[in-house]
Structure 1
Amino acid sequence: MNVPRLSVRVLLGLASIAIVIGTTALTFETPGPRLEYKLVADWPTLPPGMKFEGISAAACDAKDSLFVLHRVKPYVMVFDKDGKLLRSWNGDFKTPHGLRIDSDGNVWIADMANHLVQKFTPEGKLLLTLGQKNKPGLANDQFNKPADASIGPDGNLYVADGYGNSRVAKFTKDGKFLRDWGMKGKGASQFNIPHVVDFDGQKRVFVGDRENNRVQIFDLDGKLLDTWTDTGAPFGLFVHKDRVYLADGRKGTIRILDKDGKLMTRWETSSGKEMPHWINVDSQGSVYVGFVSGKRIQKWVPKG
């Protein structure tokens, strides 16, 4: 993704725009809508005696309830939009890593250490298991440290089989293997930890190629369409209303890009070692950012 060269006058003008880091974030990177967000303090509300450990992922359902994936028990915690804990549940997880919710409300969890992708009801009943537990591999019925799993607009399942195999694997929603693409590398259609996978309204597949510091975009059959490089390290990626939300897990930066990859806004979520690992957006445009090392989740809401 190429960024136009700016004149000195334009740069000076941009420099005059205030960027408030902390409880408010405001930037105006490219022509278009001005985007401003504020941090919701003390969100969510945990029951007495409970505290967060590593937050690996988070996703909203159709009612804007937030499903938070925890690295320790309780593995899944469900909050309403006001931050009240509704319920929690567990599975036979070892290192639960990615969580997505499909249009039917089912919860898909990629367990990196168990080498599994599993489908659950919203209440935690196991419906389907893909992969072979504790048996990493590249066969059609195996994964090697999968990072994310998401149902595409065609109703099929796409798995970012990221830490070991460096590929995207495509299955029917019932678990039948269809195809895969990618291998470890820096070239086109190659990956160095495909960490997240999501889709836009044009049926494009967005893959956060984390260690290559880029997002690669494919059609539903794996044909490379575009590559964006102004993304930082895309640990988290979520597409909402033709906007691409990115969590740079190395610099602690949130970026929002338009459908063509142009930067619309960005802000810092943290400093030091507390870097964001996941990002999600609800129907109202509120942005949720999960931290593994920071052991917390942030809610940023549109201001104004």
Structure 2
Amino acid sequence: MRLLSFRLALRFIALLIFAGIALPVFAGKNLLWKASSPEGGQIYLFGTIHTDDNRVTAFSPEVMHAIQAVDLFMMEAEAPVNNKMLLMHEANLQEMLTEHELEKVYRLAEFHVMHRDTVLRTKPWLLAVVFDSPRPLTPFAQDNLLKTKAEDFGIAVKGLATAEEHFSALDHLSLEEQLVFLRAVLKRSDKTKQRDYERLVQAYLRGDATQLLVLNEKITGGMLPHALWQRMKTQLMDHRNAVMAERLLNEAQTKQLFVAVGASHLAGQRGLLNRLKLAGYRVERMD
């Protein structure tokens, strides 16, 4: 899923992002903010889009300078150390889907270079996220590139969420509800998925975090029953935003931070930017 803002586990991370080919430009125009506390603390927030598309993996000097100026680099989630958290414990999709649906699953698994046995045991909501995305070309999504830059600069790295938290975000949904999501994705054509992906990338290149939030609502919300989407959105956005804000503000008491999170998490009344303002920070966009 796009709000959200996934070796096998690392491969899954690559599969949970989008991919594309084009000439590079500076990533995320005007998607870098600086939040200053009355006590002089600083938090840099950079809105990301979870993709290895080379249109968004060339970072501006301002972003690099901001990373070098901090004590701690925080990204949305830590990487998983094993693949067990991605899988159903006992269930198997062969027992849940029709023959026609399984044919679609096998075709998409081949497209995404995924082992069939693993696919059949993957949580349906995670599989829906993977299958609704173009195939990544590399394991170096934008978020991972920024993390590598921070490590090259000798900056400590920490996740705003653990891998367990991140990859269990929608486990509260029943298997039936997860299958509704997966089946909705299976019905979407490759042309539609590519069109929607391009709309997201173009909004990102314009630096429009609010439009990304709107597009997420239209695209993912538009394929699901309203009540199910509202529950998913509350968990993926409102709850995660509150947790991320609390954790970064706690770290900011003793450290200067660079925070890289999906751009949609920044926007809106319940987004991270507004939460920092409510916490007394002065927030300004960096050109």
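Observations
- For the set 1, 2, ranking by distance in nm of label points 7 Å out along Cα→Cβ at positions 73 and 201 places 1 highest.
- Structures 1, 2 were shown, and log10 I(q)/I(0) by the Debye sum over Cα atoms at q = 0.16, 0.18 Å⁻¹, for residues 113-208 alone at -0.97, -1.14 was computed from 2.
- Given 2.3 for distance in nm of label points 7 Å out along Cα→Cβ at positions 65 and 257, calculated: source structure among 1, 2: 2
- Among 1, 2, structure where helix-only ellipticity at 222 nm (-39500 (n - 2.57) for each DSSP H run of 4 or more, over all residues; to 500) as derived comes to -500: 1
- Computed 0.80 for FRET efficiency 1/(1 + (r/R0)^6) of positions 49 and 249 (r between Cβ atoms, R0 = 30 Å, to 0.05) - originating structure among 1, 2: 2
Read-outs: derived from the displayed coordinates by stated rules, not from any lab. Keep in mind it's a predicted model, so treat the numbers as computed, not measured. Cβ atoms are built from the backbone, for glycine too; each structure is taken alone.
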